[in-house]
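I've put the structures underneath this note.
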Structure I
Amino acid sequence: MPILAVASALTMDSKSPIRSWQDELMRIESVMAGRITVPLHRPFVTAVRRTDHAESVLVQVRDADGRCGWGEAAHNPRVTGETSAGVIAAIDAGLRDAVLGREPLDLAGTCRAIASAVHGNTSAKAALDVAVHDLAARQLGVPLRVLLGGTRSTISTDVTLSIGDPDVLGEEAARRRSEGFDVLKVKLDGHDDLQRLRAIRDGAGPGVRMRVDANQAWTPQEAIRLITAMEDEDLPVELVEQPVPASDLRGLARVTQQVMTPILADESVRTASDVIEIARLGAADLVNLKLAKCGGLGPARAFLSVAEACGLGVVIGSMLESHVACGAAAHLAATCDYVPDLDPPYLLRHSPVAGGIRTDGPSIVLPDTPGSGIERLADAG
């Protein structure tokens with residue numbers, strides 16, 4: 001029986017060993033949240049924004065025995081509609097009270113309480129949801145990936161190249177290839193896109209694969225024209241992400257049906273219901289699951305089940321977030337043969353926490369210690 005099922009069964013039985021053994025020590029007794037800002041190695045530039053740092057909110061839940069679970073609200077007003085101040089306000093307005101006094105091992109009940117505590121605020125919910133899952137895994141003494149049903153301890157990811165001049169992109173592609181990355185995610189914005197892709201291909205050399213992310217920058221007509229040109233030139237593009245505005249599902253379907261390259265829906269899909277609509281319209285070949293969009297690991301499992309039932313591929317993606325949120329997504333990606341797009345650790349100058357995931361070339365290495373493996377906040381500087 002999967003760990004999650006065991007935990008659920010035990011917490012439902014009032015005579016179970018887990019409920020009777022040091023019961024009060026198992027309950028959540030505090031929830032803390034604080035803003036963090038982590039500088040990037042170089043500016044991150046997409047069709048919708050430019051930034052030189054990652055800003056988010058870290059959340060820590062603690063039981064009476066001193067065990068801590070960690071989560072992160074990686075927000076973006078253009079994606080989740082949230083800010084750091086809004087995340088903290090949502091936690092203060094209802095999310096904290098939704099989990100205080102609850103047993104982390106009652107994951108189903110606690111996830112429902114988080115989901116219903118406030119409207120929207122998906123990144124705030126995701127941070128608390130992940131922190132509770134982390135604490136539950138620590139109480140069971142297993143890595144987070146094992147709690148979720150995974151066995152792999154490493155996954156491989158792509159790495160992102162921001163929008164830039166073709167010559168600069170060619171040089172960066174060569175550098176990333178020398179670091180072992182065979183898959184490059186390329187941000188485009190509708191200007192010199194084909195020239196940029198050619199420069200990246202030439203800089204990276206034979207065998208490179210590219211994933212294009214337009215971040216909603218094209219019209220359906222532009223998307224069809226540009227993707228067809230990529231195909232005609234035999235550029236090594238294995239998928240195109242969100243080529244058109246998120247609300248234009250019919251336009252997205254038109255693109256999907258008129259090109260050969262697989263299309264990935266990102267901003268267009270947040271919930272399991274969105275997955276069903278994407279499938280009904282034939283609007284994409286794959287869907288991008290981000291914990292901050294769907295609300296955490298609990299909703300993510302429903303999302304994944306629906307995507308599988310609809311025959312859609314899944315990419316496990318990330319926001320511009322730290323090792324905390326990206327680590328949770330990596331533990332989820334280790335549960336099945338999903339496509340990981342989890343490169344923020346390679347973009348940040350440092351991790352805000354000690355412990356957790358680490359990188360080895362293009363591989364993300366998951367810890368074997370209980371939960372997420374995060375030990376504490378990193379030392380300043």
Structure II
Amino acid sequence: MATEIPDFISNLNQLVGHASVSSANPALDMSNRPVIDYLAECFEQLGFRCEILECPSDTENRKFNLIATRGSGNGGLVLSGHTDTVPLDEALWSVNPFQVTQKDGRLYGLGCTDMKGFFPVVMEAIRQLGQAEFREPLIILATADEETSMYGARSLVERGIPQGRYAVIGEPTGLVPVMAHKGVMMESIRLLGRSGHSSDPSLGNNALDAMHAVIGELITWRGQIRQRYANDLFKISYPTLNLGCIRGGDNPNRICGSCELEFDIRLTPGMDQDAIREELVTRIGRIVDPLDIQFELVPLFPGVPAFITESNSEILRLVEAMTGQQGISVAFGTEAPHLQQLGLDTIVFGPGNIDQAHQPDEYLSLDMIEPGIAHIRKLIEKICL
């Protein structure tokens with residue numbers, strides 16, 4: 001049990017204690033540098049060469065990635081995790097969110113499951129290997145801003161690093177290999193009409209009326225993509241489009257001069273984000289152009305592509321054989337498609353349960369820790385030693 005591996009709890013406590021919230025709200029957003037510095041110190045002690053890279057960010061806080069490497073060569077294994085957490089409502093926690101609390105067979109703390117707990121698992125697995133010589137490199141990747149923009153992973157893709165053959169992203173999957181997940185786009189449609197006195201409709205051009213027509217077109221299109229991109233890998237076997245929020249006008253007695261609709265699309269594999277946006281622009285244009293309404297489609301963040309392993313994925317077969325679990329699909333998104341863009345044979349596999357993430361009293365079950373360490377150690381032995 002975890003009580004027999006105090007280094008694990010000590011390392012997790014340090015990581016949890018370094019707050020690293022990433023948020024689209026500038027008042028809540030933080031740098032992840034303290035977490036990166038601590039991880040670099042730990043992996044240097046384990047014989048790794050560490051490189052800290054600043055990554056682009058649209059916030060005032062500086063964000064960083066860590067690449068820690070042991071061994072050399074062109075192949076090897078990448079073990080990847082993100083260093084940020086979501087914001088929290090501290091008043092709803094029954095324990096200190098920035099300190100690991102052990103009780104009831106669980107380790108409580110912000111990020112214990114999603115996903116700071118993965119790094120101590122990796123550290124313990126490496127420590128158990130002692131001074132073993134690596135014939136293929138082991139690369140530890142710690143990224144920034146996964147919970148918001150994924151700029152950390154995106155910047156690595158732009159640089160073409162890290163190199164490797166296989167990648168495991170240690171998001172909480174209950175130690176079941178994940179072979180596919182949906183992607184997500186979040187978009188805004190902004191319409192501009194002309195305001196005027198409501199007593200005479202000819203004095204203006206109502207953007208809210210036009211948005212009503214646009215919403216009807218989106219609902220029609222939603223039914224079409226449901227058929228076009230259906231995929232039985234997923235519990236909800238089709239892409240979804242959710243009309244999330246709408247804002248428009250300022251008073252009942254004024255013609256609405258502008259209106260904005262925000263929505264998301266959960267993408268199945270095969271849906272290209274740029275092509276989807278082009279199709280939406282065409283369809284919306286056909287609706288609003290005859291109404292003399294100006295419009296723009298604005299991405300609210302760059303989006304996350306859908307992910308699916310290659311049909312001949314060796315890392316998937318290896319982890320399936322090791323765990324006795326068949327690969328599954330999940331609804332949540334990860335950095336997997338970005339690592340896949342680098343040519344890495346990629347899966348998602350880690351301790352913890354995603355149901356515990358993003359909520360008060362987040363915890364990692366103790367019974368996940370030793371099996372997680374054993375699986376990661378076996379992967380390293382199989383691929384790198």
Structure III
Amino acid sequence: MAVQEIIKNKKYKIDIPIGYNGNKRIRHIETFYGGKKEAVLRESELKLSIKTNTYINKSKITMKELLEEWLEYSKNVWSPKTYTANKHWCDNIIKSIGHIHIQDLNVKLLEDFYNELRNNTNYSDKTIQHHYTIISTALNKAVIWGYILNNPNVRIEKPKVRKKEIECYSPEEVNQLIKALQDEPLKYQAIIMLALDSGARRGEITGLTWQDIDTKKSTMLINKSTQYTKELGIFEKDTKTPTSNRTIYLSKTTINILKKYQKEQLEKKMKLGNKWKNSKRIFTTEYGADMHPDTPSQILDKIIKRHQLKRIRFHGLRHTCVSLQISSGIQAQIISKRAGHSNVTVTHNTYSHFFDNEFKEVANTMDNFLQIQSI
């Protein structure tokens with residue numbers, strides 16, 4: 001038999017004669033992980049490819065070698081931060097299935113890997129989905145490159161991400177935060193108030209320069225962000241999407257705090273003299289160097305702990321900004337553009353439950369039209 005059982009319900013050896021090279025007989029031999037039906041199907045696919053001259057003898061390439069080649073190929077396409085993140089997930093994949101030849105990969109083996117991630121790690125649904133996407137994309141590239149005939153990962157349902165409840169502050173909790181800010185440094189006040197007012201992302205805030213703020217028009221221009229990787233340090237990049245480039249009108253309260261903070265920063269710059277690092281950013285270290293993109297989160301954590309406020313992430317201030325606008329009855333299209341979403345559908349999908357009151361109000365409005373008036 002071409003398909004020979006090695007370990008019951010686990011491994012099968014596929015052995016198919018291909019032809020001769022001189023007096024030497026050439027055979028395709030691979031180990032198949034999974035059930036016998038799948039092994040027989042794999043054998044049939046191989047025999048057909050040999051018969052139709054589409055057989056590709058790349059069985060010696062391992063998942064580790066494929067992922068390393070794919071990473072190198074994609075390095076110039078991704079941002080440095082995306083490359084670093086994808087390399088980290090690839091390292092995880094390599095630890096588990098990197099030794100397996102890509103010809104030997106099948107649905108059962110991949111499903112076992114995803115189940116291992118679910119049951120034996122603290123990874124979120126989104127992180128498990130990242131692993132799935134990386135494997136699928138790399139194997140698709142292997143098909144294009146002619147290393148394998150098909151991608152077994154496409155026959156596996158993409159892991160679902162359970163929708164988490166959005167963390168944000170209520171209007172009362174916003175008041176508590178603003179009161180707490182009165183006892184904090186001006187830089188802390190400026191960062192938190194700007195996040196609450198604009199809903200800007202963390203990297204967008206740390207990427208701002210004073211040229212991006214027009215105090216006369218009360219506007220803020222967002223057209224870049226900063227990120228950090230161990231290899232590159234802090235660096236500037238484009239915003240998340242083209243629609244993330246936007247001009248935001250700020251409240252007078254926020255503008256006044258920014259003016260006070262700018263004055264304080266200039267005084268500190270003069271005091272430090274040549275010790276000042278001359279960063280062009282609005283938010284800097286104590287010596288004028290670029291602020292790390294993680295610092296705003298650390299600042300918020302300090303304030304929350306000091307004043308015993310509800311614990312939320314810095315990104316929760318962005319959610320708070322949007323939720324306050326929704327509860328105030330501002331049109332979804334305006335909220336979407338101000339937040340830098342790619343379209344208004346993203347706004348509706350992300351904040352669907354915040355729109356419930358708006359939908360209820362529509363019913364009340366329609367009721368006014370549809371009631372039978374008593375004579």
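Comparison across structures I, II, III (criterion: FRET efficiency 1/(1 + (r/R0)^6) of positions 273 and 345 (r between Cβ atoms, R0 = 25 Å, to 0.05)) gives the highest value for II.
When helix-only ellipticity at 222 nm (-39500 (n - 2.57) for each DSSP H run of 4 or more, over all residues; to 500) is calculated, the result is -16000; to which of the structures I, II, III does this value belong? Corresponding structure: III. Given that relative contact order in percent (Cα under 8 Å, 6 or more apart), derived from a single structure, equals 19, which label among I, II, III identifies that structure? Source structure: I.
Structures I, II, III were shown, and P(r) over Cα pairs in 10 Å bins from 0, in percent at 5, 24, 33, 24, 10, 3, 0 was computed from I.
Values quoted throughout were computed directly from the atomic coordinates according to the rules given, and no laboratory measurement underlies them. Keep in mind that what you see is a predicted model, and the values were worked out from it rather than measured. Cβ atoms are built from the backbone, for glycine too; each structure is taken alone.
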